[in-house]
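A.B. asks: Once you scroll down, you'll see the structures, which are given as structure tokens.
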Structure 1
Amino acid sequence: MNIKNRSFKSIVLSILVFILLIVSEKLAKYVIFKYTLMLVNKGDIDAQNNLGALYEKGQGVTQSYEKAFEWFRKSAVQGHVDAQYNLGCTYHEGLGVAQSYEKAFEWFGKSAVQGNVEAQYTLGCMYHDGLGVAQSYEKAFEWFRKSAAQGHANAQGNLGGMYIEGLGIGQSYEKGAELYSKSAARGNANAQHHLGRLYFLGQGVTQSYAKAFKWYSKAAAQGHMDAQSHLGCMYQNGEGIAQSYKKAFKWYSKAALQESVGAQNNLGVMYIIGQGIVQNEMKAFEWFSKAATQGLAEAQNNLGSMYYKGLGVAQSYEKAFEWFSKAATQEYASAQNNLGVLYQNGQGIAQSYEIAFEWFSKAVVLGDIDAQNNLAEMHEKGLV
């Protein structure tokens, strides 16, 4: 939240604090508190907002969200733009007052119309998500645009996303790329990731794996999960960078630890074939399991195959059937074919040529070559 000190009194305080910091940081914070309290007693609304911030952070005084709320409110009702934003935050998070998105929206709105860039951004978020107000992409776009015009990186990124998805404005990959670029240049990891994706796909910009790699790398270095996963893919496939299975494994591992299901599945693949790491079927099973339980169809199919073949786990047609079924219901073609094989052979389930035919047919519609061959074989043998 915002602390503002202005004019000569702030200069005097800054000098005093600098001297005190040399002696004691704790003493310096106490002096700030006492000085701010003196200004509050003189009716200074800046000081009232500052006092709220000191109580919120427990600087020079025992932390108290209730006291912070009280002083933010005193300053806010007098029209202090930053106090209005801070008061909105207390209502939004329920700090020192009962949580209320409606009240938060009210105070963010007051601050936003006075030009507070954070309030404008937050108001856009609330309209986007329908928190404390009826959902409106048009209004969200309006407030993100106001905040973005003041250079707010997150607002620029969100505005870019709205152009990409055509939410509240006509779709434009070019405008989206332009705004992502501005946000990415300010260090916004999410925008860096999205900009990398646009370069990878050639949407709104000239396709370039090298630039995709550049922006994924920047976002990944900041811990962005999806960027780390995509960076792993680029290293694995040698796109925009020299192929390196070891580096692919490194970045997949970082993303997987953040619960990226795609990275978890890809780690499983690397372990099963010994790519960038010593082959380890049990580790492969472990990572496929993590991704499968989160609902990734490809991982569910891979886990089914592990059970079917007894790789890294005790062989079980019943378990194979369970996981192939989960993936098949998500329209995963390979799993539908595998389910057809189980029904055809009576493995883990009662044999049924009719149901096998149904699953092979579903997989064929999705273009699965193995299913086409299996269906043709059933016709040749007169099983259907």
Structure 2
Amino acid sequence: MSTQSPPLNVAMIGYAFMGAAHSQGWRVAPRFFDLPLNPVQQLICGRNPENLAAAAANLGWAHTETDWRTAIARDDVDLVDICTPGNTHAEIAIAALEAGKHVLCEKPLANSVAEAEQMAAAAEKAPNGAKAMVGFTYRRVPAIQLARQLVAEGELGEIRQVRAQYLQDWLADPQAPLSWRLQKDVAGSGALGDIGAHIADAVQFITGEHITGVAGLTETFVKERPVETERVGIAGVGGDELGPVTVDDAAIWLARLSGGAISTFEATRFAWGRKNALRIEINGTQGSVAFDLERLNELQYFDAREGTRTNGFRTILVTEGEHPYIAAWWPPGHGLGYEHGFTHQVVDLVTALAEGTQPEPSFADGLRVQRVLDAVERSSAENSTWTEVPA
């Protein structure tokens, strides 16, 4: 453990699905990695005192607060971890940064470009050396890190095409309840922001290029759903009353990357049988890589420079000690899971804070993704016309 390192006192705002995942990261990181700062789960914040107390006990937090403003103002808080719905991100993050606290904020960064711009500006001028990072956690999957390394090393040559999908099925049933994720005033968008943001970031991260223009199409298949009466897991339980769905169910867009490559993106929560299939394939002049989050310990790699007699995609089992993050974990072949990305997120964030460097992805990176999402929405609203993404 990193108990001899200086403490980093953390306040987490929100304690549902993402709160549990982030808690796992804060709890486990100092027990497997030698960190320059020791994360302390100082307090957890939420509105319901009874549920909050149970979450604190279950997730390992020392104290509770029911007002996020009080949590931010406390002298025993160094970093604020925001795990709330998107409509609260900007207010909480800006207040925390202005108070000189470091901030980790879940994705997408905000519900609008205007909010994201305000957050990025607040991060730029934060006092006391406060830093801000947005939680695109899939960057921390070892296989995605390896794909990025192969591209950066030139193993694929010049990138020509990219295909990215994020496929889930938890809303394919029209009786699935109307949760906050289906309300535009709370979530900002539907599949586009919830999971499309992930592939927009992952493609730019792996290729090292930016999305410069898009032609988008969004659709809402189920216009009304049973209003949620009880929160259970990610979906909840619906009652007899119906309410309107005000976000997209699926989003598809074409895109151009800054290096000239063309790409396709698809985000949907209506793909029966696909539980969490974030898939990316990148084709270059010398080869290809392909990744599927449902097989997250594997990376497919094709080297076109090899002879054709025995050539083909090879499966790299990304569990060797020389692979990113793996040396701190298990022997080769003992795979990692979804939760390990949150541990790696803590490792990279804490290391950057101790070094006084900007943790990545920054709020500027989150703003870049927000501009992509906005361009897709605007394009879809204008008959899928080609729409430039501001730099």
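A.B. asks: Please compute distance in nm of label points 7 Å out along Cα→Cβ at positions 70 and 342 for structures 1, 2 and give me the label with the greatest value.
C.D. replies: Once distance in nm of label points 7 Å out along Cα→Cβ at positions 70 and 342 is worked out for each structure, 1 has the highest.
A.B. asks: Next question. Could you figure out which one of 1, 2 the value 56, 23, 22 for semi-axes √(5λ) of the Cα gyration tensor in Å was computed from?
C.D. replies: Traced to structure 1.
A.B. asks: Another question about this same structure. Hey, distance in nm of label points 7 Å out along Cα→Cβ at positions 46 and 166 derived from one of 1, 2 reads 5.0; which structure?
C.D. replies: Derived from the structure labelled 1.
A.B. asks: Match the computed value 24.6 of mean count of other Cβ atoms within 10 Å over residues 86-93 to one of the structures 1, 2, and report its label.
C.D. replies: It was calculated from structure 1.
A.B. asks: Of the structures labelled 1, 2, which one yields -9000 when helix-only ellipticity at 222 nm (-39500 (n - 2.57) for each DSSP H run of 4 or more, over all residues; to 500) is computed from its coordinates?
C.D. replies: Clearly, the read-out refers to 2.
A.B. asks: Right, next: From 1, 2, which structure was relative contact order in percent (Cα under 8 Å, 6 or more apart) = 5 calculated on?
C.D. replies: 1
Read the figures in this text as sums done on the coordinates, not as results from a lab. Here the structure is a predicted model, which means the values were calculated and not measured. Cβ atoms are built from the backbone, for glycine too; each structure is taken alone.
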